[in-house]
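See the structures that follow.
Bear in mind that the values in this text are calculations on the coordinates, not laboratory data. Being a predicted model, the structure only gives us computed values, none of them experimental. Cβ atoms are built from the backbone, for glycine too; each structure is taken alone.
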Structure P
Amino acid sequence: MTLGLALLRALKNHGAQEIFGIPGDFILPLFKQIEESNILPLVTLSHEPALGFAADAAARMHCGLGVVAVTYGAGALNVVNAVASAYAERSPLVILAGCPGEVEAHSGLVLHHQVRHIDSQWRIFSEITCDQVRLSNPETAPKDIARVLRNCLELSQPVLIEVPRDMTLHPMAEVPVLPPSAFSADAVAECADEWMARIQAAQRPVLVVDVEVRRFGIEARVAELARRLQLPVLTTFMGRGLLADDGVHSGVQLHGTYLGVAGAPETSALLDDSDLPVMLGAILSDNNFGVSAQRMDFRRALIAAHREARVGHHLYQNIPLAALVEALLERAPAAGQRAAHAQPPRLEYPTGLVADDAPVCAADLSRALNDRILAHGPMNIVSDIGDCLFAAMELMPTPLVAPGYYATMGFGVPAGIGAQVATGQRSLILVGDGAFQMTGWELGNCPRLGLDPIVIVLNNQTWEMIRAFQTESRCAALGDWHLADAADALGGRGHRVHTRAQFKAALDAAYAERGRFQLIELMVPPGDSTPTLRRFSEGIRALRARAAAAATT
């Protein structure tokens, strides 16, 4: 077996379902084997950042490996931002990057695509991957590939596999699938005992779930834990969309998303006033918890993430999240045996779009989509960063993929493509006009790929997130690019809407037509934003003002 074929078989055996790639000279031999072997389907897009976002979304949707294949230097370094986003948000990407062969590397010449050193690519990716290997030795390559793929899955973070151009056809043994990394069952049991004692003694416990619950495929088990412990459940900003499936969240006391000063007061109070936050898979980021009305004291919380578990100052290392959840379930009472704590009323979601001739506004987006969720059930939502993501916070529980922590623009459209490739289900993509200008043109690949996502562009001709925090900025102006017209030229169908009635008609028409992508250009006035973004920006400004005032006293 060749090195290239063994690598592709290893990826498939570890759960990869497709490869997103753009060819280049240093990785062309591997692309030839990808195409000829059909071990994994190859999906090509137009620009490397889109590859990374698409593979990231695919990994999130099927809770497995996402794979990117790019050439040396100019290709790999072009995907750095998307890989950094996956690293920060714990998404398991495998980057297959070409690199020079042995003769080229020692030719004495500076090579095309080379930055400073032959190893500059390796050094840069060492900052944004949890493990790396260069396949220059066929004898050690099988165990090295097995190691990095296991780390990718167990840590749920990207890894780099460099493939020298002259090694792809070299004979190599099959890559083993390693057993899970060892951990102490006694440590997990001791941790679960300590956690359960704290939970049973608490007066106002609340369960907070975040992205690792999805990454490790344990949503159903966490939902069962919430049911048996009768705990109210919040998602984080990043974890929005967790426990949204009807078969998972039935009977779970899901109270929406914690948005601190930007959220509904009764929802925020569940966490702010809790005497025991129980945080599963949570990234302790400013977007998740920096919006609290008071400085959050994480010493009063139970926190399990990134193979660690905390109880106050007590730290348990090498504790897999899934193992801890199973241990807690073993100690939890049977369903219905634990008395439920008093529950606040469920959060009300905006519904009932009035389809009249009034100008459409940002707040109409969540109303229209919630009406559709009520009528037809949850849908796969992919959102970019910006006001479109705050609109997604106003949606009823439904699957959501978004860059909530790293907050990179340009994620939405390629991620929506990746989500539809991974699931076979139509994606609904929410994106602002600024982010669309970055990567929206990837929609031109949809006819070739047989994809038909629905894209809603919040077009206020500005970077509204910038204006929300610095209203006087003129640099946020974008102009009107008439994106609906461009959709028709790219092989889709465009709908440019100015009124609520037009929006309702465009949404109905978009869902009725299959086989081509649909782009609804929602023309909202500059300065208009969703209620959630307004509360968020006002709350952040108030928190910063209080911090500045305290610093001067």
Structure Q
Amino acid sequence: MSRYGSDLIADLLNRYELPYAAFNPGASFRGLHDSILNYAGNRPQIIECQHEEIAVGIAHGYAKATNKPMVAILHNLVGLLHAPMAMYYAYIDRAPMMILGASGPMAAGRRRRTDWEHTAVVQGDMIRDIVKWDDQPFDADGVVHGFARGYRVACTEPTGPVYICYDVCFQEDELTTQVELPDPARGGLHSRIAMEKEMLAPLVKSLLNAKRPVILAGALGRHKERVQTLVELAEFLAAPVIDLGDRLNFPNTHPLFSLGTKNLSDADLLLALDVRDLHITLAQVNHDKRPSGGRIIPSDCRVIAIGVDDLETSSWSQNSMRFAPVDMSILADTYTALPEILAACRSQEAAASPESSVKNRETRMKMWRENHRAQRARWLEEAKANADASPMPPARMVLEVGNALQGKDWVLTGNTVLDWTRRLWNFDQPHRHAGKHMGTGTQIGIALGVALAYKGTGKLVVDLQPDGDLMYDVGALWTASKCKIPLLVVMYNNRAYNNSWDHQYRIAGWRERTRDNVPVGTEIDGPAPDFAALARAQGWHAEGPITRGDDLPAALARAIKVVETEGKPALVDAVVQRR
């Protein structure tokens, strides 16, 4: 039987056990499309999308949930032009993924008329600053080499997307030589970056001597098994953990959980784990959230930072953030470093037995337990205030959804609704949250990817979906129905691009100008989109719009039943107040 270039690519996808391939179909990869279906038996499973940005977003969400790559495929030059927004957010979110592209024939004599317009000289030039690596191989050896290297680059910390582009003629021509497929078990992945041994002793000494330590966690929770390690370290040090939410790093049910940076004002030591934006996190800011000079930590507070982000920085985008001076900067993967630190702390204390230090930590733990209990009670009271208003306050919506999830094994995909979910829900397991939301036009795609990752596990995946974000990618609703992705979407519908609404409101006030014009260019009203009708038209169970909190529980119960019993997506349109 004849074997084609695209069959080789399909073999590589399956050799590396990539489970899904998301794409909007295109002629430039018709060969690969055929190979996945008719040569490889729909392996990886095709996830048909209405837009390339949705395809990349789904791969992004899958990576956030699993810390493993899936495949997104982009049609030629024109498909690639649709995708950079989603690729950029995957890059800055350190999401591993394999993005495959296709080029029109590089051999000029084989180009059709449209091929000339759809062919670029090295397509990767366009997105090279927002992927970790790119390649455009032209023969079978190059395809095998590029895929093996690309997979390893994508999965090496700091992880991220790679882009590999295949000539349409290579895909469609018969292979004339046999090529040995790589073995992922042999050099498929790099070992992790370990901490230098000479750094461990001074680090542990600083931690044990601190009287008011605080831990700051950014993306440590991408390794779910390290959440419990962080809990044990925090308990040992009696140190509150400020979870910045890039992933779920620390359970909010734990008395050492801290939301916001107020606990930094009295710290004598700060341990920052996988925190990219340390400068702004520690900076004093003005009314516009811009740094105004100085730090919120005391001048004598020692800062220790551990992470690997400096190994992947773009010289084009400033996403590496402003340089932040620290007292000790340790280049290490927190996956390997955290257990070492915990073991060394326990060992050193057991050898020294400083009774006063142990007593000091016990006193701090008692204080944090009392503070945590009181804070949770205050948050609940705040959420119940003005609960009868119509439209309902965002906190009331979050409270009702949380009540509906009681007894369920749930997962939140992204948006935390002004952090009300982290105040009111019980994030007691590492899988409960895939990490904070990204930019506008990305959240529904990412939510589908998270739901895809948990499909068949019995977990109820929930997306608190902003209205403006969904208007970018309404086609994603069709993909959920077509591919039977079980997902509960509750619209966080304030009928506005609310972030821009707030900015216009503030700047008009600063300039002492009327705020009557704030809705112009920022509201999503007149007409208000009927999201339930949009969803039903694309095969979803849908209810709403619902403006009163009292009407939410019954609608949520019906929607959850559909997701759980029928395995289909459901949407409840909750209309809330603008903040």
(request) Work out which structure the value 24.0 belongs to, where mean count of other Cβ atoms within 10 Å over residues 209-216 was derived from one of P, Q. (result) P
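Upon calculation of distance in nm of label points 7 Å out along Cα→Cβ at positions 17 and 81 from the atomic coordinates, which of the structures P, Q produces 2.8? Don't skip to the end; give the middle numbers.
Values: P: 2.8; Q: 4.0.
Comparing all candidates, it corresponds to P.
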